[in-house]
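Just so you know, all these numbers are worked out from the coordinates, no wet-lab data involved. Please read these numbers as outputs of a predicted model, since none were measured by experiment.
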Structure I
């Protein structure tokens, strides 16, 4: 067990890293953040901020000397960096988990090998693979195997000619072609698993997206699929031998669950836990990393979280200049919790913050959320 005031290391300085630093500080730990951005939200509040790339060997060696354990806030850290650090100290999640989750093809093969439900797919490494895929994969979605997120690196394709054109547009990077499924909705499950195999699973949340980016989350997820989603997510963590915080995203199709993606970290859809649960997902990340007992994941109440994107800062378009939104319209609501991530510059599509509404009837929460969104200028298209 690693106890305060030990130094913990985290790769990545975004908002997830910032919340990790905050959770660690509340428990009495110190934190070293590695991020090449001088203005990264996590780096600015860390005890130590190393301005370096994630594969910089002197930086990694400095982490090994100074930290008691290391984690990551996102999946695209070089797995070799984690493997090297694991020679000297606990690294959670480990390099193998990242290798699976940072490659869509590897992730699909893991799901298939262990019998977890997923959309029909094919690995695409060249134009010949597109010519050979089964007709049932069209219409489909072509996704880059590595590096895509929030809808980036993805293209809907109706047939082989469109798939070939999209593959060339993606510079012929390795891809996965998935059959496009008629979605009833989407559900996410965030959990933490410790080194002894104990799991703390948060209530499943319903996710709604706009333009490929999470728009809002409702927790607990309405309907009766939450328990099944939690069971599948726990099974994935167990089969992977995973230690740390993990999110599993699901498609709901004709009342059945299909695993969409696995994120080896806390997740945007779990932000409701910051205000609505006994223990939030970032404290669980700290606890799993340090070998502490996992916290209680029960929710106090129903909650609804809404993302705040950088578009809000440009009500007249980018050409009209950046303007700070009128946060008083949100702060006037007594059951609303506002979170701003401390990012220096707003950009359209960039996650700048979120708000969470707590308690009461779900229909009332929805109405309040829609009114709050409209007051800020969020337009439903």
Structure II
């Protein structure tokens, strides 16, 4: 039986840089450079032809950056390259990230025709003034227009991203935002909602705006109330929380992202992309010029290679699976590693249970975060670093 494989494609180009973003991305890029990058990316894919052909490609995720920023023919070129190496009909999920103001009917129609069956669209907020404050170029109207286009073309699996707490946003504004987003689910086939906690990265424009007092964030108590409302309202509306930041209707969980959280194998292609194969993590060089030249000249394009030992793999497996509402399956852990988790990590688990951060569920077959544990998940994860 062929082993499953997932593929991530990184498109590092954007219309503009969001104020909260610290990812490697490029703006004001020439069409020539985009073409050179896509050609190099396709050649990188072909360099892994033997590996890809020997596996069953289950999911493809095209992220960024903003993949919908570049011409749709480039997306087709990338997917056609993968299709040369695997059976297209066996791929269960192909996701493309979209920014509302870079989507057109022509692009959406092409996406559907080339096999993309899931769209992840970055809304971030329903309030235009908030969107402007964080450097987003689209409006809520652009978002609705994008949903109409996707609906007209025939997309039935759409994911929507939100971020909280954003600058100058109150609890009542957050409640209204969640209610509005949920109200769109049936009309526009929104099957999945990601609600990410805002992270302030040093050196970003948002970091500067906060430090200089131009914008402000709510206090911790308000943020806690927001999180409580998000969890309860989405659950009440049929979106079950299957991961710390992700909610879906049953059967519409992100198959690709579950690969990461379950520590399954994947290949990443493009500048700054990462891969995980046979217990080894690989990271590509991040600069697009360095990446393209390395591929063109058949030179090493991997900047980092980390062979993980068994203990590190087990610890990472625990941290990743604890992100899921199903937690760590004790039997699967034993089957995978030949070790009993509740004896190998007894001290850590007992301490976290005593603190009310972990608990056993399903007749003691799963170890999961408690509600309190989910609030301080990083504290829990640190026990396994």
Point to revise | Comparison of I, II - label where percent of Cα pairs over 12 Å apart, for residues 180-235 alone is highest | key: II
Exercise for review: For the read-out helix-only ellipticity at 222 nm (-39500 (n - 2.57) for each DSSP H run of 4 or more, over all residues; to 500), a value of -8000 was computed from one structure; give its label from I, II.
Suggested key: I
Check your understanding: Here P(r) over Cα pairs in 10 Å bins from 0, in percent, for residues 28-163 alone has been calculated and equals 10, 32, 27, 19, 11, 1, so which of I, II was it run on?
Key -> I
Check your understanding: Taking volume of the Cα convex hull per residue in Å³, for residues 156-283 alone for each of I, II, which is largest?
Key -> II
Point to revise | Structure with the greatest value (metric Cα Rg over 2.2 N^0.38 Å, for residues 196-347 alone, set I, II) | key: II
